[in-house]
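Chemist: Some structures to go through are shown next.
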Structure P
């Protein structure tokens, strides 16, 4: 028996983490599954805080996982044996972690393990979705197709993520430049003008006096203003550690105008893409729902999927259960019903994911196109107001001199 560290989701959709003794990985999953825990990741060493995951050099990035699976799918499709494929990937890559992973998986296969067993045991960062798809592909003799579908899934997920990030860069930079400009004016420019305007005494315009006072407050407490967003982020993180509090935050987030709808569409796109990919690969519905629940980030969606998982076991149609939940829009419910009726639920859910992802891209473009001029106008009014306040005092100096 050896000690494993794990992180997973319980039957109520709450994140759990701890330790469990088991003889191997399969025994660990069976033991935790019996306790109602769906394992997200595990390790023989303590799992670090997710916020420091970018420091863990032994973990593959999303881009590296995508490239690894895509190249492997191409080699397997060409008829190259899986152990030879892994050796080729190890020799071709310049990333040390990818090379080590390929060689480790190759050793597992040469030691008598199947590819899915090797991935499950030696590469936990790939997750249960990857293991399930590879296992089904191996069982059906269509590993190349399973890997290609998996690569497509990872590519679409990465594409949406990169689109949102890249689209947000310009407005964020614009806002940061505006904040830096205002800070420079308040911290350096206005104090110099204040020294020049001291001789005016009570003749200084009220707007200018207010601006000088604001500059004094900023110069004294700038460090406190800088700490506000940090403290706010840490406070929300600490508050959200409890399941009930995280549920409240997620419920509030979904009710926000525009943003709530966009967040929900992102979650639903991930869910339908996951379910569609798994079902098309031959993974059973109940297993697919379990994985989709683990992948979901919003607590309300996790709870809805948990209820669907439980009721589907009793023979209730998934579309019927989705219709009874307020979190699923009519479009998703209707298309799910069609997929159930035609017996092609995986493909239909994949098309729903395509539609949702297009909506996300269109709404993000529209929102950012509107946000850019709003930020420019707001910063222009703010900085322009400061300049006018200083000009009023300068004009006052000329009037006194005459």
Structure Q
């Protein structure tokens, strides 16, 4: 309700990661210059820890309010309200979604009303959904995939949506059977979990017709057995927060090519370029760049970072890819240091900054390790200060104070040097 209401009155909805620590929230609320925070009671403690550090955030609205807050329900009951609704143009700011930043601080990508409407229309047209469909929301709405591709796409076609309070594969199966779910849009790890969970065979999953995967590459070898077991079509897409987020999609009316993330969606151009920005021949690998009405307005209060990714009207994704003669795109790697775990982007520098706040750490390097269920996990290589006494558990406890859980290293290795 609040997500749409904020946009209706011409304000900007800043979607914050509910896993954020107080340390992370202090930066996000300060950088976004948020005036009001809307949340639920279980999350207020973190805000109260840092409320004195974010003076611009003047009001806290809580869905099940505490004594020191403004209960959301009470405010609704005070209505009806009469408001002079502003005229909203397509290029006006609608939402701000924070994404991992190369220098270690998240960047607020500004998406416009035109971005969101265009994406929801394209999702409606490509997926062929109707008001009779029922979607299962597995991805949180603070993620661009969850907010736009999942929530807005479902609302646009007038379909029903089933919300999951807590993720587990058994809960997914139970929801499909109970609520007659027809499609799921999620990250590959969710579908891998479904495939590997033998308990799923005791549920009636016959209502499910379509699964859409994105946020990370789906291992091509898992798609045929998934489609066979569940009797559904799996369509793969690619996107990034800065592109609202969908850029490519494996359209259901086209042949599927194993390992491909599909073709560009309507209204979007893509090309592969070398380090000098020159287009490379078909079939050769280079950086994927895109252009279209799905491109963000820019990063909030960071013209330098914006100029690094938007050049001459093109959005430089930092993903390496190749395009075949039929226009199908295949990812081949990454140009920048980044870890993708459970569909979330983690820039190593952000974790390294926190590691080096520990008194025993002289220097660190963070890398990604392959993991079947998570895609990648975070590993920290640490050089200790001379004479320092610490262990792996101490390092992990320290990181949990400052970082969202998915950013916390799952592996810690002490080394003599980082060469």
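We did not get these values from a lab; they are worked out from the coordinates using the rules stated. Everything numeric here is computed off the predicted structure, so don't read it as measured data. Cβ atoms are built from the backbone, for glycine too; each structure is taken alone.
Chemist: Identify the structure, out of P, Q, from whose coordinates distance in nm of label points 7 Å out along Cα→Cβ at positions 93 and 317 was calculated to give 4.5.
Modeler: This value belongs to structure P.
Chemist: Taking helix-only ellipticity at 222 nm (-39500 (n - 2.57) for each DSSP H run of 4 or more, over all residues; to 500) from the coordinates of each of P, Q, which one would give -24500?
Modeler: Values: P: -24500; Q: -7000.
Only one of P, Q returns -24500 for helix-only ellipticity at 222 nm (-39500 (n - 2.57) for each DSSP H run of 4 or more, over all residues; to 500), namely P.
Chemist: Also, I was wondering about something else. Given a value of 15 for relative contact order in percent (Cα under 8 Å, 6 or more apart), calculated from one of P, Q, which structure does it belong to? Numbers along the way, then the final one.
Modeler: On the way: P: 15; Q: 12.
Only structure P yields this read-out.
Chemist: Name the one structure among P, Q that Rg/Rh (Cα atoms, Kirkwood Rh) of 1.11 was derived from. Show your work: numbers first, answer last.
Modeler: Working: P: 1.11; Q: 0.96.
This figure was derived from P.
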